Every structure is written in C-alpha cells, then in structure tokens.
Structure 1
C-alpha cells in the first residue's frame, strides 16, 4: 500500500471519528438538556405543592388561639410602644414579646427550605451524569485520534521543510561548483 493511500485512509478515519464525536456531543447535550428540563418541571410541581402546604401551616400558626392576643400588634415594636403609652405593664410587655418571638420562631421553622430533592430528582441527576459517561470514551478516542493526526501532519511538514532545506543546499552547492 502506498504512503499516500495510507494518509488518505487516515484522513478519512479522523474525519469520520470527528463527525461521530460531534454527533455524540450533540446527542449528549440534547439528552442532558431534556433531563434538566424534566427535572426542573418535576421540582416545580413538587415545590408548588410544598408551598401550598407551607402556606397552610403558617396560616394555622397565625390563627392558633395561643397567638390571638398578638393580632392587635403588626410589629414587635408596637408592643414596646403600647408599654410606652402605659397601655400594658412591663410583665405583660415581656410576656407579649416572648410570645411574639416564639411565634416568629415557629413561623421560621414551618415548612422546608432549600432545593427540593427526593429519589426522583436524584435519579434524574444520575441519568444526566450517565449520559456523559455513556459516550465519553468514544468522544475522547476521537479527540486523541485528531491530536495524533495533527502531530503526524506537523512531523510530516517538518520533514518536508528539512528535506527542502537539504535540497536547496545541494542545489546551491551544485550551482556554486559550476
């Protein structure tokens, strides 16, 4: 097999591998995007349901008989102002402020904070990562083939330049001897 024929086959192999790698990268990207979209839709539906539940829980806390006495105060500072106007005693102020703080703590701890996560979201995350792992080796091999080919091209160009310099020196020598 001639050297040129081998080079042509190598070029075709590299081009074919690069085309396949591009297609795999595109498919990987699309699959990851679809998985992320599905995960986002799932989390949104679960978060909406969770938000409704949290709102109901907070409403129940605010309407609890224990905190009814706080309905006449919009802010914690209103309790202090009532004491300043001699509307309530200092012991009543302390009791109301403690009750206010307790209610705020209960409201703060009502419901879940942070990003929604369950087995389904974990499975979708695993699937998103698995998509990359599925074709990683083929994409990597194609990139390595391209690097090897580029190195061979550079080596061949360097050999040609060296050969050309040698030919030029020999030509100069022949010309100078004439």
Structure 2
C-alpha cells in the first residue's frame, strides 16, 4: 500500500545563539527609528524596516540553519517587515499567500523575536473541528519558520518587536 500526505503544515523553531559580536540593540534602535519615520500602518501593522549588519546576520543564520528545508532547494530571503506590539495586543489573522501574485509570494515566513514574550498562533483544519489553533510560545532570540500559506496571528504578553522575513526556494 502506498501513501501520500496531501495536507501537511510545517512549523520549525530554534534560537539564535548569544554571540558577543551580534548586537540586537543595534537592530532594535534601527527598528524603532524606521517605525517613527513610517507615516501610516497598513491593516496588519507591518513596519517597513531597513537592513543593517545584525539583520543580514540573522537572515544568513536562518538560511544556513534551515538549509535544504523540507528536502528541497536552499531558501533565500525575498522580503522583510517588522511588527511592534504593545502588552496584550495581537495581530489580525493572516497568511502570506497572494493568489493574484503567486510568483512573488514567499514559500516560507519567518519571525525573529528581537524583544518580548508571547506566542505565534497557527490555524489549521483537523477535518473534524473547523478553526483549530496551535501556538508556539516565544521569547527573545527565538526563530519560528512556517509555510507561508498557513494562517496565523501573533499575541504579545509584553512589548514585542518582531523581525519578519519571507523566504523562497532558490530557483
């Protein structure tokens, strides 16, 4: 008998090591400065953020850590944005699948927790109960990666700063 799993939702997580030359204060200061410059939030409270040395290091770490993810090709970053939540705030339920522009959608979405505590809550169907949820608690320096078509929202227990990065398979 052969079997093929057609409904798989994957979530991976790890921690960024605490290295002397990795300056999270630098990326947090840049994050807050970019937030002040931004005129208006979009519906999901995304913040356009600029690159710096620590941001690039985190992206390279994730790319190397999840090399040949899911038995396929190497992944590479295609977009990024920030999320700033106050204590007890949460984001709207969303996914990163744009059915009108599939070629430019990320295959995976990643959250790098710069500051704060909370959880990323994922929605899935278990075919018996609609709208089932599963959460991954987070703290500073945690990295969470998931399929970009998975719906999720973020809950913050403290003031939380999150660097979000979209990844595609290298073509």
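Points to keep in mind about this one:
- Parent structure of the calculated result -30500, given that helix-only ellipticity at 222 nm (-39500 (n - 2.57) for each DSSP H run of 4 or more, over all residues; to 500) is the read-out and 1, 2 the choices: 1
- At a computed 2.33 (Cα Rg over 2.2 N^0.38 Å, for residues 64-143 alone), which of 1, 2: 1
- Test item: relative contact order in percent (Cα under 8 Å, 6 or more apart) calculated as 41, pick one of 1, 2: 1
- Of the structures 1, 2, the one that 32 was derived from, the read-out being percent of Cα pairs over 25 Å apart: 2
We did not get these values from a lab; they are worked out from the coordinates using the rules stated. Everything quoted here is computed from the prediction, not taken from an experiment.
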